[in-house]
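Okay, got some structures for you below.
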Structure I
Amino acid sequence: MAQHALDILKERGFIAQSVYEDDLYERMAKGPVTFYVGFDPTADSLHIGHYIPIIAMAHLQRAGHRPIALMGGGTGMVGDPTGKSDLRKMLTREELEHNVQCIKKQMSRFLDFSDGKALIVNNADWLLNLNYVDFLREIGVHFSVNRMLTAECYKQRMERGLTFLEFNYMLMQSYDFLELFRRYDCRVQMGGDDQWSNILAGADLIRRKEREDAFAVTFKLLLTHDGRKMGKTVSGALWLDKNKTSPYEFYQYWRNVDDQDVEKCLALLTFLPMDEVRRLGALQGSEINEAKKVLAYEVTSLIHGKEEADAARQAAEALFGGGAEGGSVPTTTLDTLEGNRRVIDLLVKAGLAKSLGEGRRLIAGGGVYLNDQKVQNADQEVSEADFGAEGLMLRKGKKAYHRILLG
């Protein structure tokens, strides 16, 4: 007998909170259920924090249920106060629409949108044309201000000042759930655990207005074993767009997670069977590094594809002493960066190009990489910041590596 979809999510560590869980189990066991997760398109890429709900959506779709990815083209013009200490920058319709299109493309790697098996819907379709008085009469009457102020997302902002603009957010998100119920028979809203108050309010609105079952489920946030938020790098968020976070940097992030977080990350971020997840998570000492390599490769492959994951793994092995073909990487140590700042000069010094002319041709042909980022300009310069603890890595083509150290 196939494992129940909710049991799959529970076993892998996704679920934080739910409401009317027994009824939800029963309804999902009877046949496909439509559920949704909302994404506010405040950037032209999703980041690793969005990845948890996306993977959960993929698990549920594989189990036969229908996901709706709701793009917040309407709510994104207001801004969600959840987890924010300041008012979020408001974007134009054009900026939001551009971001929606970028996010759609990223989601298609994980969800099957063919033949209505999954849907992408934009709440701008109904929110931007609302009649305010009608909205207040139909929706506002069901919300208690006293109860709203007890929600964690609002309590955190009360001291600094909560605008009426943001106060509307819970009503708008709840109305989204009602609209999706009416249009697509959507019965379940899911999202990060920091959205619990908003999600619960939406399920409650449907039960009050429609006298129908509606359910709320939240996912655990991606945290380290000691409660810190994962996905933060020196340069900022860990983005799913390779132009914002390179596949190499993305791979290295997971390659370097704490030993205690490996099993949790394998369960949440990959589709590996749980028996394999537990086996890898149980490795001790230096062997845990093999589990980290599996984690880094699997997640990078899911996000960026096998070819990028292969290149990132190869670059990492080269950088950390294994070499592209299992040997050691040729290394040059510079006394100073003065006179050696241009990438083209480093290519010649490293022997990857015989002359400046050859170096220019290689760079123009797109065959030179600096720390796994393609070099676009022959006169591009490096700085001390480009040298990590293991130095700076130059690559020509797919397999010719050379490490530069700064003495």
Structure II
Amino acid sequence: MIQPKDLYRKLAALLDSIENGRTNEHFLFSVLAKMEDSFAKDLHVSHGRLFEDDVDRFLLMKQPDDQTSDDQANLTILNAETVQQVIKNGSYIFNDQTVSVNTRIGGQTEYFVPAGFLVQNPEERWIFMFTLTSGWIREEIEFYFNAVRAQLNFQLQAEAMKNDIQQAALIQQSLLPNNLPDIMGYEIAGRSYPADIVGGDFFDFSVFDDDAFSVAIGDASGHGLPAALLVRDVVTGLRMGVEKEVQMARAIQKLNRVIYRSTLSAKFISMFYAVIETIGNISFVNAGHPPPLLVCGSKIIHLTTTGLILGAAPEISLHRVSVCFEPGAVLVLYSDGLLERFNGVNEEFGLSRLEALIIKHQYKSVQQILELIHKTVFEYGKKARWQDDVTIVIVKKLMS
């Protein structure tokens, strides 16, 4: 079983390569090859085939240099039931082993299962079919297929519609807080630095009443319009669906279902969401986001993951955790672009450097802490442009 962090990292690299790919006649075949090359061993995915919609049937596509005969390929036309299941669900794992993609695997004694997913632009549709060999895990395969499918759908749709990236930038800018709220007993600060014109990070604050407020941070997969659309959906969902008296985990599980059903937006997003009471309690859920740091003196509490990243599956398990926010303590939220900043010898800035920096400067104002973190990490990377979006949010509980 692949570790979640390794899966997210490798998948992000694959999605970036898809995003930066050119949608020429070989584009889908290159994605097919990359999917197998990147995850054949980790996720037990193999024997990929690509089928193209031809009026009322899906026909096997062959690359110009493919010497495999139709007999060897076995499945030149997907049967109607197979097509129906894939179209209905977007992606589908079959129980029927006869839905094969190649006769040459039919004689194997090893257990195998067919699986596939659909991608489309406004005029055409394609089905990717694979074989899952023993050792595959349903949650990982669904996450993998749906993430790739979402990125491909956007890429194909964007090519057809010629989207305006400036419009995406306006969407993102409109969602970030222009003026941070004044909260009695606390100092707050936040800033986001996109790597491109449009990034996939966000942060947000909401004040419920004199007794409580919320803080959120998230990191959507990819960049550009799909990430901006997903951030829009998440921020809108948070502002409408999460209130002080509402069960936090349930509200975010509902939001996850909305994200999972999205088509043109990016497909998954990590998110940390917390409700902070003025008396000093923090209740939070962490959906696959880098753990925020609660620093008080030399003590550091990591507000670790309490559930799966959002959008990976239609239903996720997510639970709430509570910690004490002591007077003088500093809560630092960040996106992974901060820790993954490299210096001249290819070393990451990393968590330990961030922790030491916060401990050293925790007695300064939140704005000073934010500026010091940004300046230190930016200079650590030799002042080169950010390679990934970076967002920093600081909350400090003042001494009474």
Q: Using the calculated result 0.35 for FRET efficiency 1/(1 + (r/R0)^6) of positions 76 and 172 (r between Cβ atoms, R0 = 41 Å, to 0.05), pick out the matching structure from I, II.
A: II
Q.
Starting from the value 3, 14, 15, 18, 17, 12, 11, 8, 2, 0: which structure in I, II was P(r) over Cα pairs in 5 Å bins from 0, in percent, for residues 284-355 alone calculated from?
A. I
Q | Structure responsible for 3.6, with distance in nm of label points 7 Å out along Cα→Cβ at positions 228 and 300 calculated and labels I, II on offer | A | II
Q. Here Kirkwood radius over Cα pairs in Å was calculated and came to 23.6; which of the structures I, II was it taken from?
A. I
Q | Comparison of I, II by distance in nm of label points 7 Å out along Cα→Cβ at positions 180 and 372 - largest value held by | A | I
Q) If FRET efficiency 1/(1 + (r/R0)^6) of positions 212 and 260 (r between Cβ atoms, R0 = 41 Å, to 0.05) is computed to be 0.40, which of I, II is the source? A) I
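Taken together, the values in this text are just the output of simple stated rules run on the coordinates, not laboratory data. Since the structure is predicted, the reported quantities are computational estimates derived from the model, not experimental observations. Cβ atoms are built from the backbone, for glycine too; each structure is taken alone.
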